[in-house]
Structure P
Amino acid sequence: MLPAIFPRDELVVRLATPEALTRGAIVAYPGSGGRVLAHRILDASGEHDLLIRGDFLDGLEDVPRDAVAYVVVRVEGRFGSWSPEDLRGRLLAHMALSTGGPYAVVRTGVRQLLRVALALRRSHAAWG
């Protein structure tokens, strides 16, 4: 969920209700290998499945509504605390849900910067 949610950020969640499963909501659901995934709902218009994606990922996922256990209500992280309902949360959702124009360029640029930062961190760790 970068850049909205970073590794080791803590998510405050509540049980998912049908009313909470709307476009733009960040939800948590079981992934492979016992992991819990947190991704954003792109489309909730389907009767049975939700179309979900991590904010800066390319792949889309169909997730059954009944597989979604939680809705994120607050993020406590290294860059402060925010809610999906406050200005920061709404701005991040708007960027994540927009598909064309400048947002596509920003998403691509952020992805590249994150890859460079990760590579630098790995090389720094390798050199001790």
Structure Q
Amino acid sequence: MLKKKSEKKSVILRRKILYIEDNKDTASAVKIILEEKDWAVKLAYTGKSGLQMAKKKFDLILLDIMLPDMSGWDIFEKLKTSSRKFAFLSAIPISKERMRELKKAGVSDYITKPFTKADLIKRVGKLLKS
């Protein structure tokens, strides 16, 4: 957490995460896990709504690959010029070579489902600190 000092009191600035995921159960579970760390999590269930929400400031955008209206890759391509960090949460495994290519393209991490609560918190925390 970042703290901003003011003359009257200190204000805690919560890290903001947008998670674009069409499976509402998965989205809710991830939101609950991440909010335990006091991160502010907003959910979008379609690519279109995710793009609309991404107009606001987020420190990290988590993307599912397979969405009903567009792919997570398409969303990333539209938003990657922004200064935010991006990570994919997907059931589709990738090779180490593909991960190197994604990092060159600007993807900060690729988390394969299923993941443990501890691993998700650790990896998201690392992304938010860097």
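Taking relative contact order in percent (Cα under 8 Å, 6 or more apart) from the coordinates of each of P, Q, which one would give 25?
Comparing all candidates, it corresponds to P.
Work out the source of 21.0 here, i.e. which of P, Q gives that when mean count of other Cβ atoms within 10 Å over residues 61-68 is computed.
Working through the options, I get structure Q.
Quick note: the coordinates plus some simple rules give every number you see, no bench work behind them. Only a predicted model underlies this, so the values are computations on that prediction, with no experimental measurement involved. Cβ atoms are built from the backbone, for glycine too; each structure is taken alone.
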